[in-house]
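The structures considered in this document are given below.
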Structure 1
Amino acid sequence: MLKIKTEFLVTIALDVHIIVLGATPYGARRVAQVKAGIFEGPMLKGTVLTGGGSSILRRDDVLEIDMRLTLETDDKQHINMSWKGLRHGPREVIDRLNRGENVDPDSYYFRTTPYFETSSEKYAWLNRICSIATGARAANARTLQVFRVL
């Protein structure tokens, strides 16, 4: 059996403003506006320029997340990043997260599948990889630890 191997790619820290739309026909909808951010890893470093997305709280209490960001590397190259993910956990843990409390990320599930797109020759290798990430949430910050699937 072939095992999946990964290597650390980048940590992304985001300052996110959430707008709660409330109950829509599809579920409890939230819109995320990325106000600022930074990213750093062995082969990538820079700032997050713009971005946003939305999430929907499903009937089974799983939060589905869909985000898009523009990354600018320290050498002024631009990378589009998008991901879908899921966040869920015990009710009391999620309630603490929703109140803006800091919660140990090991106490809930927050996983995403980031993809990258760029016209930069230097970072073209990003166009050809799959990645996975673990997420953490604090009061106004979101952090992703992104790993390249080998």
Structure 2
Amino acid sequence: MAHSLFRVRLMRLTAHTDYALRLLIFLMTHHPRRVSTKEAAEAYGISLNHLTKVAKALTKGGWIVTSKGGGGGLTLAPHTPETRLGEIVRHSETDCDMAECFRLKENTCPIIGMCRLKPVLYRARQAFFEVLDGVTIQEIAGNTEELRKVLG
């Protein structure tokens, strides 16, 4: 029986993480104004329901502050512009394991004890997060005027 070593979404972010980063960019673009989740969903042409779940997760993580009622909406927490992308991605991605052998309890690979692939994949994952850790939310939304033209 062949064992599946790689997962299909190798190094691909989930929609949840993609939307989380997009929402943070949108909030940076409109900072300090409060915005509605609906406004951001319409600007990106994405599901309001899905973006609402993303906003709740970012609120729970402490990167977004929400307020209800008239004049309510979403705004960035004070520390969020300086937050590293790697922190957001690690929070949003539920599974960063690149191969089955990264999960010790579920590993069925017969060559785990002698395989030289796992250390290479591990280093690749580390390099991926090192790049993300080198960039802040503020940096990816630094072209505010251009973003406003596209996002409204």
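Throughout, read-outs are computed from the coordinates displayed, never taken from laboratory work. Note that this is a predicted model, so its numbers are computed, not measured. Cβ atoms are built from the backbone, for glycine too; each structure is taken alone.
A value of 2.8 was derived for distance in nm of label points 7 Å out along Cα→Cβ at positions 46 and 78; which structure in 1, 2 was it taken from? Answer by label: 2. When distance in nm of label points 7 Å out along Cα→Cβ at positions 30 and 86 is computed across structures 1, 2, the figure 1.8 traces back to 1. The maximum of percent of Cα pairs over 25 Å apart over structures 1, 2, that is, the highest value, falls on 2. A value of 2.7 for distance in nm of label points 7 Å out along Cα→Cβ at positions 22 and 134, calculated from one of 1, 2, originates in structure 2. Could you tell me which structure in 1, 2 was used to calculate helix-only ellipticity at 222 nm (-39500 (n - 2.57) for each DSSP H run of 4 or more, over all residues; to 500) as -1500? That value comes from structure 1. Out of 1, 2, which one gives 1.4 for distance in nm of label points 7 Å out along Cα→Cβ at positions 94 and 110 as computed from the coordinates? Corresponding structure: 1.
Tell me which of 1, 2 gives 18.2 when you compute mean count of other Cβ atoms within 10 Å over residues 14-21. It must be structure 2, since only it matches.
In this comparison of 1, 2, the computed figure 31 for relative contact order in percent (Cα under 8 Å, 6 or more apart) is attributed to 2.
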